[in-house]
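Each in structure tokens, the structures are laid out below.
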Structure 1
């Protein structure tokens, strides 16, 4: 039977898509392959059909139990003999799968990487190779091998043993997302230097990307759902487990069929919720990033982010779970100061080596640049992955409603000149110090106070320069040299800007409100405190502050001063971003106490 016949007769498709046919023919003929194909592009067929064409059983390495179960169930529905081996099986069930494989009753066997590298399973592979044959090794979600990837799994590093022990068996590594460093590491770690690479376009033209500044994110989410997805299935991503549960409960109170999903839930609850999402219509899954990799539900009509993801790779992969059927879908994200605070704190407080933290922070900055960019969202995403988009998409938020911009040509020239004159090897923080004329130890160490760019940028504040650099990175005028610890380098696109041949327009930041005089602030405080003591919300805020103070054994004012608490009372912030604008709440306190006081405001609303 030919590949075309299997495609039609077994899978029910009349024609291959994109590079599928070339990949199938290459692997079926015994060649190794690295396949980069977007979610919904049909990666599974690229190894399933060669496995059916070749003698023996195809071994598929998959990192997720749920994905294995879904794939095996789907294959069985097609009449293909398939099974999986993972921790969800008891000993008797696992032994039966072993026996089926040795009897030649399976064409595809899915296995977790942790099990594959055990001597017991490798022994099974030796027997299969001798008695039945191994059709191929498929390594799904191959980006898990990379320390720079967003789903690093150390077990993937040991998968080179497949090539070492079974050099004649073709291998196909597949992933839906990988930037250049991740791609290179996949090749190196899996010894795929001689493999043919098939890189499909990363563009998902059916997805409409939109980014909104947070302004009562729950209400924004509700408006989005009511106006565009009243009966649709979708995923809402949150950063913390607590926020997942609270958001799911709130959506349920508003009449939506919402379920929570995170790694802290009991396995039975997690599995039940996932099954409901997969099998029912109109279910909204509120989840951490623990949910989603390998989810094959084709009619997910939207993916919403209430918190900023870790990276462009993470954002691309998570939003890619929408519209797998090729029909129109939405990727909607609300972001603000609170996201940046939370994500940076999480990255910096982790146990990862300093080098990895620097890389992760640069990846986060790239995502922030995407959020702030005035360019077509599709173009910005593709540029990040080293691909050019033929033109504006005409359907993302920036294309449909162009944002207010300012002529940043001179600022861009300063920023780019600073990168160049400092040697194209320093990060944003140092470059801004040079532009602002700060005499820091690092500036003095490299004698950068002698440069012509030292102090020329004092007309802009540090936060504005940060935005300039992120937007220039997003626009492709600057690249981040991850291997050089996140140093910035100029791209060819920077030349016409530096020569004055091209203007640069950037997204305009909202102007800060005029700060009241000291006398005005004192008068307002006296007036505000006059009626505060009779307000139940004031009492609730003070009570929560006291609880936190007692828990930590500190005076209440160490948590927040009364003036800060009063401003919370009067302004009633609806998000971490708004809370961060209140006097007396810095980044550390916002991260530590913001959610607590937002909860008080929600309960008393």
Structure 2
């Protein structure tokens, strides 16, 4: 395929992606920005013999299209369709799975060393964005790669965006490299000058080399990547296929680590995405002509309720500050950042730093709230244990996207947080069943005086059957009884409460008096209420949107066992496996957590017989 044909291909791919993603949803802006880069990569390198490793993976759609998955692209992120991220079981071209950021250089380096030890000769390329480069893991890998001096190419795609606009000194550094043409002219002139110095002995040569370094440091703002041991090439226009191919071929023939700095425009080729790259980073269905999102309903989302709560709390308490890891709008903190810019901190994609940074703020007398997706908090587990909980510091973890999140799949489902947090001493964990309860829990959390985690799901709150009834006020460590029942009690966690109420109503239609309890506090466990429940009925079900292993239900069983209480208990949650991608309705049905399946399971559990109807 010649250069002109590849340019036409780039145009066709953009049109194809916009058409498809407008119907399926997905990561649009990031993929529109890497069309030419991906075509160039696959022109120069022979995948899957040559290994192309994508960071995060939300920019790998074109890679999927070019490697034989165009015919299935309409199933993107759909239940039993192709994944929105690289997945090694999906294609041999997906060399390494991704979904979290800053992993590509480490993985590529491992692949490169495996190649070397096996005596093979293929190329290994890591593609990483400037947003992902803020993650500490990327720097650890750069440092190690420079030390090992093995052949590896890192393509740094700078589009000045991760999800929100990139922040920090690294972003400014890359911008300076991109915008200052004097850097490259001076660098080239110095190297030519040094080459012309006649070699008149080793001592003079050593002096010349030192002079070269000194002049370089004097005239050039920074030689960061070269000092790490990389040959630096760039910046390159990431939308010029001819130039990209030339530079990639040059890199392929160089020895040792090479870093190619590519500059692209996120959302290129689709004006709404170029104008609002953060909005079109991850989108649902939208109208192509206008770029307007197709609404799924008007009920308030948990993220927006959290954002409102933070503004209200900050107005009352000047010690409350907010932290995000490149997710200001996604976590609902956009308005907070505008109202309280001096109390808002975006640390970039650096969750580990965010948690310890919050711990430092807490030690300094502030009340930091770190808003983070459940799946990304996993990356800061050690910091939560050692820097926050061990020291008992008043850090609030606002854990968004708890439970299943749908089409983004196993790398993004938040079904482990109760299990990885519950066993840590000193922490309190809460789960609201609706937005009003979330706001009350946030007010409680900033006054708690110690580590607190509040976890809540993606999207809008569900319609609560008891919404207009009197609700019990939030009390420290106490659950809420919503429906009394003597035949069985369902203790439900967070957004599963509404579902439990609807199932209980159907059970009552069959003559089974089912009660419902809103757990509210995962830790500490409301042991008094559990004992009171079991005095009425020895039949108990626990419903949670977490894995069963180590979750809230496990804590209930542990207490019952410790007390020697005889009870019949059923745990309802996700099994010991990774939940695939797909719409949430299909996923709940797959695991028997939809209302019909729950009704059938519980009526059998109570009566030992088969359920009839719903």
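Coordinate-derived values only; no laboratory data. Just so you know, these numbers come straight off a predicted model, no measurement behind them. Cβ atoms are built from the backbone, for glycine too; each structure is taken alone.
The table below gives the values:
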read-out	value
Among 1, 2, which structure scores highest (criterion: Kirkwood radius over Cα pairs in Å, for residues 309-452 alone)	1
Per distance in nm of label points 7 Å out along Cα→Cβ at positions 333 and 445, the highest-valued of structures 1, 2	1
At a computed 0.45 (FRET efficiency 1/(1 + (r/R0)^6) of positions 381 and 573 (r between Cβ atoms, R0 = 30 Å, to 0.05)), which of 1, 2	1
For -12000 (helix-only ellipticity at 222 nm (-39500 (n - 2.57) for each DSSP H run of 4 or more, over all residues; to 500), calculated) the corresponding structure among 1, 2	2
Structures 1, 2, by distance in nm of label points 7 Å out along Cα→Cβ at positions 397 and 501: label with the highest value	1
